[in-house]
Structure formats: C-alpha cells, structure tokens
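Okay, got some structures for you below.
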Structure I
C-alpha cells in the first residue's frame with residue numbers, strides 16, 4: 001500500500017486561492033440570484049453555499065425555491081438528506097461546489113380537545 005502524499009502549505013494556499021477565484025466567477029455570473037452564505041472548504045478543496053433565511057425569505061417554500069435556483073444555475077446533483085435538509089453538490093468549473101439549506105420546522109398544532 002502506498003501512503004497518501006502530504007500536501008504542503010503552498011498546495012493548500014493554491015487550492016484556497018483557486019476556490020476563492022472560482023467563487024468570484026460564480027457571483028459575477030449569477031448576480032440575479034439571492035445571496036448565499038459562502039465558505040471555502042477546509043484546505044480549499046471546494047466551496048459551500050448555504051441558503052440563509054432573511055426578512056424577505058423565511059418560509060419553507062421560499063427556501064426551497066432559492067435552493068432550487070442555485071442548484072439549477074450551477075448544474076448540481078441533489079443529495080439524499082433528512083426531511084428538513086436540502087443539499088446538492090457537483091463540479092463547477094473545476095471546483096467542487098455544495099449548496100445546503102435547512103427548512104424551518106412547521107409550528108406544532110395545539111390539541112384543543
């Protein structure tokens with residue numbers, strides 16, 4: 001068995017810069033879409049975007065719609081998740097991109113009997 005090669009700090013810096021530059025390209029190409037909370041994955045191997053509720057978009061339908069817009073725009077593949085989570089991932093321009101969303105829990109109905 002051959003051990004995995006260790007990456008140097010320069011390698012990590014390269015991949016972080018690559019992910020950062022790719023994020024700039026994504027944002028420039030999709031200015032019309034709702035803003036996501038973006039992060040660079042550890043060691044720069046990819047990008048993560050999260051649909052965050054705002055004062056304009058708070059309901060499950062709104063969040064699902066925003067999620068679907070980004071998934072379609074980036075050509076990502078849906079992942080199987082729990083009933084209150086959405087996730088999609090894929091390669092976009094040589095960079096792994098993952099989009100997630102948490103759906104709000106519906107209010108509990110009070111039993112009036």
Structure II
C-alpha cells in the first residue's frame with residue numbers, strides 16, 4: 001500500500017468511525033456510546049497524523065522548489081541567501097541570521 005493509499009484509507013476509517021458514533025448518539029444507547037468513545041479518540045489521533053503529514057509534504061515541496069530554482073539559475077553565485085531561504089521555509093520562526101553550529105548526522109531525527 002502506498003503512502004497516498006494509506007492516507008485515503010485512514011480518512012475512510014475516520015469517516016466510518018464518525019458514522020458509527022453518529023448512529024450511537026442518535027439511538028441514545030449508553031453502552032454503545034461508551035464503546036464509541038474509543039473510536040472517537042482513534043479518529044482524532046488519525047486525523048491529527050494526517051494533517052501533520054500533509055503539512056510536512058507542503059514544506060518538503062516548498063524546499064524542493066526553492067532548491068530546484070537555485071540550481072536552475074546556475075549563476076555561480078553565493079548560495080548563502082538561498083540556503084537561508086530554505087532554512088526559513090523549514091523553520092519559519094528562525095531568527096534573521098542566528099549563530100549556527102554544525103549538526104552532526106547522529107543528531108538529526110530519523
């Protein structure tokens with residue numbers, strides 16, 4: 001299953017869970033409503049992960065576009081400004097030009 005298919009499946013699970021919860025509330029069955037509380041929590045968790053993935057994809061696409069355009073220009077200029085732009089896309093709260101330190105590969109989140 002691809003990432004896109006997985007996301008679509010998760011969206012369907014959330015939709016199905018919400019329908020079950022809606023029916024339980026409509027019928028007023030307390031026992032069923034208690035059982036559906038777990039479904040509601042699962043739906044919220046799945047939806048949160050989907051939104052985070054979609055946001056990460058947007059950031060990755062912006063970074064790719066920026067890097068692609070820098071390389072496309074191929075003007076042999078200093079790429080410092082462009083790299084700062086990429087850092088700001090990844091981390092919008094970045095100071096104007098903060099003091100940087102070397103990030104060892106072992107320090108990068110996997």
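Computing FRET efficiency 1/(1 + (r/R0)^6) of positions 15 and 79 (r between Cβ atoms, R0 = 25 Å, to 0.05) across structures I, II gives 0.65 for structure I. Here the criterion is FRET efficiency 1/(1 + (r/R0)^6) of positions 7 and 63 (r between Cβ atoms, R0 = 35 Å, to 0.05), and among I, II the highest value is seen for II. Comparing FRET efficiency 1/(1 + (r/R0)^6) of positions 55 and 95 (r between Cβ atoms, R0 = 30 Å, to 0.05) across structures I, II, the highest value is found for II. Thinking of I, II, which structure, once Rg and Dmax of the Cα atoms in Å is computed, gives back 22.0, 70? The value was obtained from structure II. To test your reading of the models, identify which of I, II gives -11000 for helix-only ellipticity at 222 nm (-39500 (n - 2.57) for each DSSP H run of 4 or more, over all residues; to 500) when calculated. Of the options listed, only I reproduces it.
Each value in this text was obtained by applying a stated rule to the coordinates, not by laboratory testing. Owing to the predicted nature of the structure, the values given are computational and were not obtained by experimental measurement. Cβ atoms are built from the backbone, for glycine too; each structure is taken alone.
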